[in-house]
Each structure stands twice: as C-alpha cells, then as structure tokens.
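What follows is a set of structures for review.
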Structure I
Amino acid sequence: MGHIDISGVEYFLSDGRKLLDQITFRVGDGAKTALVGPNGSGKTTLTRLITGEITPHSGKIAISGGLGIMRQFVGSLRDQSNVRDLLLSVAPPKIREAAQKLKDTEAAMDDSEKSQMNFSHALTEWGDVGGYEIEVMWDICCTNALGQSFEEVEHRIVNTLSGGEQKKLVIQALLRGPDEVLLLDEPDNYLDVPSKEWLEEAIRETPKTVLFITHDRELLNRTANRIVALELNASGNSAWVHGGGFSTWHEAREARHERMEELLLRWEQEHARLKELVRTLGIQAGSSPDMASKYHAMQTRLRKYEEAGPPVAPPREQNVKVQLKGGRTGERVVTCEKLQLEGLTDPFDFEIFFGDRVAILGKNGTGKSHFLRLLSGENVKHSGNFKLGARVEPGFFAQTHAHPEFEGKTILELLWENHSLQLGPAKSVLRRYELDECADQKFTSLSGGQQARLQVLLLQLQGSTLLLLDEPTDNLDMASAEALENGLTDYVGTVITVTHDRWFTREFTRYLIFGEDGKVYESPKPVWSY
C-alpha cells in the first residue's frame, strides 16, 4: 500500500527565515490523515514539497504507490481548458504524455503519409498506456458528478462548471484512479453539505492512503484517524502527530502543551539553582582554597547543562482577536414581503429581528448568495418587496473574496483609503488579526485565509449593525474560525450568514432554507438534505 515518508525536512523562505524545521512524519497503510495548522504555518509549502514543485533545503521525501493530487483551486477562470484537460491534469504521467502526443499529432495531421502514420502511432500508444480504459472511468465520473456522459461534456469549458462540480469531478477521478496515495488540498471548499457528506463517506471507505488539508471541523471529526499539526515556532514551524481523531485532538494538544510548559519550567528552575550554586561556591572558593575544586566542578556542570539547552518550548498560539462593533437598531431589521429572486426562488415572506442569528442553508445555485447581495445593496433582479429597518447598516463579506477595488493595493493602503488609519494605528489593529507581518503585501498576494481575516477586520472598522456573511469560514483556519465565532457571540447587532459549515451553524438560532424546488422556508433546526 502506498505511503508518504517525510524525514527531517527543512525549508527556508527567500528572505532567509526558516519556515519548516525538521518536519518528520509518515502517512501510509490506508490512513486518513489530516494536515492542519494556522494560516501561514506552511501547509501549502509542505504540499508543494510533497508534489515536487519545490525542493527541501534538507531532509528527504519518499512516496510509493503513485501520488494523486487535487490542488486547492482545480480550475482557472483565466484559461479555456475543458473537462478533458481537467481530468488529464489528475491522471498518471504516462496518460498525460500520451494524450499530449495524440493532441499534437492530430493538430499536425495533413494529407501526408508521415503525419497520418504519426497520428496512428499516437493512437496505438494511447491504447497501450490504458487511455481507452481511463476514458471509461472518466465516463463514470462525469455521470456521477455532472449527470452527463464524458462524451457529452469533454469539450465543455471548465470555468462554466461550479466550484463544487469541479471538485466532485476531480475527487471522483482520483478515487477511481490507479494512484494509491491521494493528496487533497481543501477538497470540501465549494461543496454543499450533501456533497460534503458524500466526500466524508468516500474518504472513509477508500482503501487508498489519504493526506488532506481542511478547515472544516465536521469533516475532520468524521474522517481523520490521524492528525499532523503544523505548529508556529520562532525558529521554524514544526510538526506534531496526533495518533487519534479530531474528537481527542484538542484535549491531547492541551495536555501536550501543559507537559512542555512544565518541563520548561523545571529546566528553568534547575538552571536558576545551578547558577546560584556556582555563585555561592565562587564566593566560598575566594575565602577557602578547599572549595575551589567544588566551584570548578559546578561551573562544568552548569556549562554542560546550558549546552544541552532547554526542552522545546510550547508552540506559539495563534491569537486572532475579533472585536466586531455594532449598535442598536430598530426591532425589525429585515422585512421581506412576497420577495422573489428572479429565476431562483418562489415568492416568500420573512422577518428578521434585532439580535437574530440567521443561518441560510441550501444547495449551491438556489439563490442564497443572491439574497445576501440584495440585502447588501447590490442590484439583483427580483420582484416583491424587502426593507431594512431603522439604523440598519449592512456590511457584506463576499464568499469569493472578489474585490476588484482592492487589486493592486496593499493592506496598509486599503486601511488608509477606507478608514484613514495611519501606520501606527493600522499596524496595531492588524496585529489583532495577525496580519501585521503582511501589511505591505498586495491584497491579491494574500492567502485565502488572510483575505478572509482582512474582510472581517474591515467589517469591524466599518461598524455595521447587520452582518451579511457569505461562507465566512471557508478559508479560515480553526483558530481564526473560533475567534470569529467568539466575536459574533459578543457582537451587538444582527447576523445573517450563508454557510455549509455544520460546526459553525451550531452558533445560530434561526434557519432559513432555500430549497432546490424554489421554496424558501424557515426550519426549527438545520436542514442538510435539500
């Protein structure tokens, strides 16, 4: 059975800082291992090391059984690749090479005998490497993920598929493919809850070895039987392996940190004791030559103790502090009367009151995000009426982090232009969101998690009394998601969120369901089977 073996891996950033320090762990024997850690801890870099995109500065990475890779963003809005190209991108190398040769010889084919022979040889090679068999497998994947055969969709442009459709298609292909080890980066992003439940079952039941990155705590809880946690350290981030699942991870992590603190405290106490003994014996040796040998012996003991060094300190805890402002509004915050989103929903009535925490649930494409955009003030085609109450100031968190007005600007420039924050106050508020070290980076160069934290920060500075959050936890690491949850608990105002995060939904008290049939209705509890 395939495995990934990582031994003593170190990696330095271009500015000389060590990002990864002595990373060692093994994933094999069909284990379902989650790679977790704060945004910026090196998860993406580690996956690039595993895939061979970059090379470690020291240490070794060994992989057996073939490696199937699903990257965080499987498609691109900027190219014209089609479904066949997407499936080829996650196929074994020999399939990709034969497919490219077939494509090239077909494009170069003319009436000459040579070009026709080249094309014939490429067809033969395509069959020899298993090309026709993999097309049969692709047909099953397309039928399951898209509801159409491979022949019907192979030339369809990938960016016409939803993010969830792209993810499901790639996951289907990897699960049915020949690679024995799968590396899945955020496989649950863009998936609705029924699709996430399908993903959980697929990961649990596959005999393949799976290493996956996710911030979805429910997915972690239901699938991972081992957890590799990247931990923040000043001398380079390290890895800790928890041999159990997510349900025991927090408790084991806290117990481990307590032991590390206790060992460090004991070392410091013993260090202080030895230094005091050296000082005392030094004084005694000054007045009594008989004490000189004891003094020198104690000096040697202290030197060796210090050379051995202290035990490893507990890792630095991520300390994101979400302090959302708000304010009192009228009792009725949102009133909808026979509101209908054109082509998406039937007419519906709904009222939202001050202080409500409303989760909007439903499958992709049912109009949930359109509803939030309408409430935020965007021009969304609709009929019927909706009204915001007195003193209601909406603040919108966009799911796709699509802010063309932010492009080309650094975080500091955005804070100055939008909130007149000078360097000192800006750095102070950024520190609370652990964004101070990337203050000079352009918005588009930030990770998805950093962009999400910045959006939450902008909502804080805006002081909105109605928060409209579209999948706010999608790219947040666990610590940041928990900080957001705590901030929403203390927030004085009303919160409406579109989410597929089942763990996050536990904090909400009202549930508005957007059904696949166009019906919009309130449910007393979360509904995940639409």
Structure II
Amino acid sequence: MPSDAGSRLPRLLIAGAAALLAGVIYCSALDVSPLSVTKDEASYAIQSHAVATTGRDINGHRLPLFFQEPGFALGRDPIYIYATAFVLQFVPLSEASLRIPTTVAAAISVGLVVLIAYEIFGSSALAALAGLLLALTPVFFIRSRAALSVILPVPFQLTWLLFLVRYSRDGRLRQALAGVAALGIGVYSYLSMQFLAPVHLVFSLAESARRRQWRHCVIAVALFAALLAPLLIWQLQHPSRMNDMAAGYRVYPAGLTPLQGLKDVLSWSSLATRSDVYWNAFNPSRLFFSGESSLIDSTRTAGLYPVVYLVLLPLGIYDFFRRPITIVTLAILSVFLIGPIPGALIREETIARYLIVAPLAALVATAALDRLWKSGWLVLRIASIAAVVLSVILFVGFYNNYMTDWRIGSSFYFGSNLKGAMERVLAVQPDAAPERVYLSEKIPYANVYWEFYRRVHKRDDLIGRERGLQLTAAEWREAPGRAVAIVPAGDDPSAATMTAAGWSVDAQIREFYGGPPTFLVLSRN
C-alpha cells in the first residue's frame, strides 16, 4: 500500500475526473430513458416534493425520520427523499430531476473506487482502471437511473472501506471514526444497511483489535450507537414497525410475533427456500449473460457484470488470496458472500439489495488485470488489454439498447403509457377542469401515478378531485358536473358501460411505440 509521502492531489484529480466522466454518461438523457416512473419512484417523488414545498411529508409530519404512507407503514428511507427535496429547490419536479441524486451517488462511487484502488494497488493507472470497470458495469448504470434508494448505500459503504484501508495502514483514530460515521449515516439510506452496516462495523472493530487499540473499539461502537439512536427512538415510538417490516417484505407471515417469526424463518422448508435464493445469486448465466428477470433491473441483453468478469473475478479472487491476508482483504471478499443474505431473507436474489458488490467486483477484476500485466507474458498482456476493450465495446452496445429497444420494451414495468392518459387530462385549462377525475381501480396504483403527475404539472386546482372508479358504484353515474375518467382499453368493460350511460370517449391512448390503445380517456359534461 502507498505511504502518505507525496501529494494526494494527482489521485484526487483522477478520482474527480472519473466521477465527472461517469456523471456525464450516467446523467445523459435522463428524460428519454426510462420513459416513465415505477409506482415506488412515484411514491418517493410525492414525498420528496411535499418536503421540498411544505417541509412536511404527505401526512403533515415535519421532517420525519421515515416517511410513512398508506400501504407502506414502515416508512420510506429518508436520505433519498431529503436529497431529492434539496434538488427540487433548484429544478422543477420531473422524471429526470428525480434521478439526479441516484446518478450523483453512482458518480461519487466511481470516484471513491478510484481512491480505494490507489490505496490498494499504489498505481494511478490501476486506480483509473478500477473506476472505468465500475462505470462499465451494466447493473450499476441501470440502477443509477432508477429514482430509488437502492444505490444510495454504496457511497457510504465505499467511504467506510476507503477509511478502513487507511486505518489499516496508519492506525489513526480519526480514520476509523470517519469510516464508522459513514456506516452510521448510511443506515438511513436503504433498509438493507440495517443488516450490512453492523457487519461492516465488525471488520473495523477487528482491525482495531488486531492493533490492540481497545480504546478505538469502544469509541467506534459508541459513535455507531449514537448515530443509530434516532432509529432506535423511532422504533420505540412505532412498536409495530418490526412486524410491518416483516410482513411487508415477507420475512414471515403477518400476525406472528417476532419469536414466532424467527421460528418460521428457521424452519426446514423456509431455510431450503432461502438457501435456493441465496445460491441463485451466484448463477453465472444471470451474472454474466442474461441479467435480472425484471426489465426494471436489466435489459436482458447483458449480464449484471461485464462478461469478461467470468474470467477476471476468479483470477482476481485468487490474486487477493496470494497477497498477505488482511482485514481489508477479508472485508472485500466477504461482501460477495454476505451481500445476498438480506435478499435471501425476503426470498429475492435481486442484486439491487446489495449493489456494493458491483464496485468490489471492479476492484477484484482490477487485481486480475494487474496480475495478467505483471506476468510479463505478451499473450497475457494482450489478453488484459482485450478484456478492457471488450468491456467498453459491450457497454456501448448495452447503452445503445438501453436508450432504444429497452426503453420501449420495459414500458409495461413503468406503468405503460398511463402518463399519456393523465397528461391528456392535466392539459385541460383550469377554467375547464373537471370537477371529478375517475381512475379505474383496474389500473394498478393509478392514484399514486395521478398524484405524481398532478404535482409535475403543478395542478393544485385538482387536489382532491380524483376518485376510484368502480362500475358497480353509483357515484360516477349520479354526481353532477364535469367529469373525466381514465380506464383500460381492450377487453375491460368500463368503456362500454360508461358510454352506454352517456359518457364519450375523448382520447385513445396508445403506447409510446404505437399499437392498439391501452387506455381510454372518457368525459361527461
């Protein structure tokens, strides 16, 4: 590892340049792809906009720790919401502005990987290469452009790792505390950090114990506990949150006590199911070729990692074990084994639950390239260059697909063109605005999408005018005044029933790529 001798300016410049370049690439065409937002993105957006405009959440609570809403009692993670609320002080609410915090987090992560790689390898070239490999990782790119909090733990985890590396070198208490502080704050970035942060802390304490710095251990634990105090207080104020969390994430059936839930989790059938999910997290086809099953997380034309990792990761792990085994080495390699556990607990192997593996995989792959280059064999040096060039070429292909075919093929996961139907209604001038907006209950989360687009278009005059549409209810037939309705097209009986009752079809809303209509906008004067 490099010493402190010499200026840190060159490595900081490289890290800054890498972060800036990644930010430019990752932030490009945020208003083009994805075409719309998912239900969870819309929910985060509504809370962020409420905080930005009123200082309160949608329930009227001033600056809460977690953001509760109907159907999600345990509360949404605060860091993303407050970061987005800050962004909305400078730019208007839109699909693109929602994604600024996540793309910035990804860019910062690229810069941090550069700094960590320099600390480990002592080479500016290898540091830059590690940043490049992370930037070229498909799952990291696609998840950076989702307005969700899943990527936000990564810069906190990398900050911890950076200071752990430095602490392992010089043993300064401030280095250890800086890393622990990053973990403590990172707990509020995403739910999985409530599991991963204490695990990371163990490695910091292990390094202090190795140095026999028991005072450092005590201070680090005290700092971590102090940063977790708001979470503990919130939990005490909301005693049902643990059961809400378990039920919401299907850890164990609703209605069980925590002790009964633990018994259910440890049952033979439960362990069998979760172990299957855990092992599938290492499925080579998923990791290197096909990606996730959901088009939210993958284009299905590329794996989660660059395909060259199929060779580089085993070689890099071997190289790490060839080096002196340190707490840092164990911390990096163990995350690959520990990371899938939160997902396995809720029976989801999606890498979104543990995105920290993407930058760590870039570090391991860099170690492999370093080993190939230092072998001195011409054929292996050519292979290392070819691996980097191939990663760039494949990422360009992935990026082009993401900006074209994927944005169309994934539209179903982003509410289809419900956006077009709602914008049709929101385009009506206030003096001609409907007194009621009926949203078919056959459209999933239509009320959430409506609230989001109403805020995007600044239509405060329509607050409270939306209604759920049930064909068996009498209100849509009997309520006086102007009204509009958004209903599914196709085989759904809503349009025929309503036109028979005197409603008229104003617009047929087709998908972004054409085809038959998927939504209808009806009106009654």
Structure III
Amino acid sequence: MGDMNFPDPSASPHESWEWDGEKWAKIMGPGVPETTAIASGVMATGEMVVVNADGTVSVVKETLTPGGDMPAETGEKAEFHASAPGYQTRPNYIMSAYDPNSGKIVVVYVGASQFCHAVVGEILSGDIGNSIVFGAPVVALSSGCSYMSVCFDQSSGNVVIAVKNDGDGNRGKAVVGEVSGDTILFATPVEFEPDPPVLNVSATYDPSVEKVVIAYSHDTNGKAVVGSIDGGTLSFGQPSIFQTGGNPNYIQSAYDPISESTIIVYKGSGGTAVVGKVAGNSMTFGTPVVYDINGGVYHSVAHDHASKKMVIAYRASSSSSGRLVVGTVSGDTISFGVPVDFADIVSGYDVTVMGDPVLGKVVIAYSAGASKQGAVIAGEVSGDSVTFETASIFDSTDVLHPSLCFDPSIKKFGLFYQDYTNLKGYGRVYSPGGTTQDSLDTNLTSENFIGVSKGNYADGDEATVQIAGINADQQGMTVGKQYIQPDGSLDTTEGTPSVAAGTALSATELNIKDLV
C-alpha cells in the first residue's frame, strides 16, 4: 500500500480533512467565504486587512508622523459683526464653540437691539494662508439678552446657547442650533429657569452622560440644571443648588474628562470652585473650595491636556493682576496650587483660557494694561504651578470680551473679540507655537476591518482576503476574544479603536468575526 499519510496529530477538531487519492489534505470548504481586491501596499499571509475608501485593501498598520517646531502665529483679523456707533449695537458677551460635525466654529454674542446673535466661522489653512471666513450673523433669540454661553452637544450634533433673557424679565433660556453650510438654524427657545432673576449663565457639555449642564446665579444662590436633547427638542430637569446665598457671580464652567465632572468657578467669598456630577436629570456637588481669597472676577476655566488638571484664569478683585491657578480634582473635591500672575490687566473685561491638546499648553487671551490692548500668552503646567512664555499683542486697540476656541482639524485656535474703538467684532487664527511630539496614526477604524490576508501580495496584486470562518494562519494567540491593535497585531484587550477580529480557538486558529 506504500506510505500512509494521516492528518497532522496536532490538528484541531475544527479542521476538515479529505483523502485526495494520494494524501490527506486540509480543506476550507464552502462555508469559508473569501473576497478579492487590489492590494494597496505589501500584504503577508495571516495579516489583518482593512478596506480603503477607493475599494483597495491594506494591512492594518501604524504610520509615524514626526514632531517638529511650530512657530507662533497670529493671522489677519476678519470681521464678523459690523456695528453702527452706539452701545446698543456693539458685540458684547462673545463666546464660541467648535462644531465637529461641520468643522466650523459658532460665535455667539449680544448684537443689535441687544438680541442674541450667532455667526458661523471657518478657519482656512494651507496655500491661502491662515484666516477665518464668516457667514452672515443670525438672530438666535429676538429679545434682550446678556451673560450668554455656548457649547456643542455631541449626542444630537447641535449647539446649545444659554442666556439671561433680559427682554423677558431676566429669565434663563436656552436654544438649540444646527449648523448648515455657513449659517445656523435655531429651534424655539426653552426656559431652564422661569423664575427671575437669572444672572451669569455658563453652558457645558458632559459627554459621559450625553447631557448639557447650565450653571447660573439665581436670586442669591448658585444653581445648575441638566438638559437633554431628543429629536431636536431641549428639556430640563430640576435645578440643583451648588452655593446657598452669597450672591455668586462671574460664573463659568468646564468639563473635566479625567473625573467626568463639571467644574464650576465663581466669585463667592473669593475665587471659588465646586465639582459637580450629573446624576440622572439633576446634579450633585462637593463642598465649594476657595482658591484665591482676593480672586474672582472675569473667570475662565479649562482642562489642560498635558497635566490632566484644570486651570482657572481670572483677574484678582483686589488688584490689577491677571492670574492662573492649577486645580487637581479628586472625587467630589478640588485642590489648588499657588496662583501665578501672568499680566497686568487693570480694567479689561473678560479673561479666557483654553488648553492646547497638540502642544500641551494653556493659552490665555485678555485685555492688557490700562490701554486694554488685546493680548495672548501661553504657558506650561508643571505640578501645581505654571511657567509662562512672553505675551504677544494681537490687537493694539481697546479689546473687550475675548473668546478662544480650538479647532482640532487644523490644530489652531480661533480668537474672537470686540474692538471697542470701532465697536466691531473680529476673529483671528492663533497658534502659540512650540514643538509637537511624534505621533502614531492607524488606518484601522471601527468599521473598515474585513478579514485576513490569505497570501503574500505585492502592491497592486489581486489579493484574496478571508472574511469569515476559521483561519489557521495565526501565531501565539491566547484562546478567547481577539481585538485588533492599532499596529495590526492581536490581543485579548481592546485597542483604540475597539475592533474585534474574532475568537481564538487555539494559538494558530482564529474564528474570524465569530460568524461561522
């Protein structure tokens, strides 16, 4: 009979074998679907494969983007509000928020007739230089407003503007807006506090619960209310008190992604901060903490991406010092380092701070000195303190209400403000400059994984990809669920993004996507 040929003794019971007249051979069978496509780049047997936008296929891989020096830049100013002379027509209470759905920035302000206005701005870059173009301003609320704020609601894809509605008895109102091209469409305003008087309104989005938090002063108390958007309609729970009595004012807020809480800052008995957590449709708060007994006017608070701490910029109420203090959140409380002076502010309106997630800096825009020139300064947090760079003047005129907004698509800031000399509103592009770190980017997304390469292919070859069934071309797997890592390897822990390749039946066998 000659030599007998039997299946490999280590063969898995999940494998199928047949006698072809001369020897035993493993078969895949009709239940193992495959597909073919043109390879983009080199592919090897057993590698994880993604489909590209043009229909070609590539192995999952990471690409290194080297870091480098970025010079500080301030672009030319672009006008978003043309005002006739007079207080009632100038742009006041300027605030801004980035809309990732449209890749644009929504700037809100009090404009003509003291109505709440909004304008859509787009930062342009590349061959045409760094500049901002604006659409036409749109009225968001057609009665007298002040103390407004804006945030982007990721769950609904809308912006939410919260205001003190002076024209309706100082009630608290909010309105939902959706960016469309270079304009914005608004729904009917909704009351979040029907009992006047309301003052000092600040809106923040909490992505951990997909809710909007609006902090405000009401009568003599500090309150916050939770809002939800369903089908474009905004509704609110019952307000919760974070400060009883004391007339808290200059209220501002920001989300802390580390503790998944909202940090509210205000002037109470000095500069004060409190940690709030959303619980259903209401809020719970820790004990308010004073960070500067002499602090507390024109606050701004933000998350610093490098240190993973919160920073508060403000003007000291007892002097002309512009200061920044670093806060560390732990549970429902926050502790602070020693405040650091960054400028002489004298009598300017508003201080605004934001974190730069690319350069790992904090950026502050403010009105500098007695002449209130528009100034911007960057600093780096180290421990519980901050070291500042040299400030630069972005506008030598009298500047009020500066607002910063980071645009992640071009990794720069939009800087918006009122020019008090001509009562107009302007926007500029700003980057603090510095050295960027090396970065690794993957071509894997949550939706583009299709299967495993069945052979070795050169760029441009027709490649066969197994898209389901048991693939025996793997090595060193641990039995159990397998997740694709950003570099294309497999592991039992989830990668970023989280993409399941299938289940390992042995060290070499992967049941792709668990489909068969």
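Taken together, the values in this text are just the output of simple stated rules run on the coordinates, not laboratory data. Because the structure is predicted, anything quoted here is derived from the model rather than measured. Cβ atoms are built from the backbone, for glycine too; each structure is taken alone.
If distance in nm of label points 7 Å out along Cα→Cβ at positions 159 and 279 comes out at 6.8 when worked out from the coordinates, which of I, II, III was used?
Numbers: I: 6.8; II: 3.9; III: 3.4.
Considering all the candidates, the number was obtained from I.
Tell me which structure, out of I, II, III, gives -0.64, -1.38 once log10 I(q)/I(0) by the Debye sum over Cα atoms at q = 0.08, 0.13 Å⁻¹ is calculated.
Of the options listed, only I reproduces it.
Given a value of 18.1 for mean count of other Cβ atoms within 10 Å over residues 319-326, calculated from one of I, II, III, which structure does it belong to?
Values: I: 18.1; II: 13.0; III: 21.5.
Source structure: I.
Figure out for me which of the structures I, II, III the number -18000 belongs to, where helix-only ellipticity at 222 nm (-39500 (n - 2.57) for each DSSP H run of 4 or more, over all residues; to 500) was derived from the coordinates. Could you put the intermediate results ahead of the total?
Values: I: -13000; II: -18000; III: 0.
For helix-only ellipticity at 222 nm (-39500 (n - 2.57) for each DSSP H run of 4 or more, over all residues; to 500), the value -18000 is produced by structure II.
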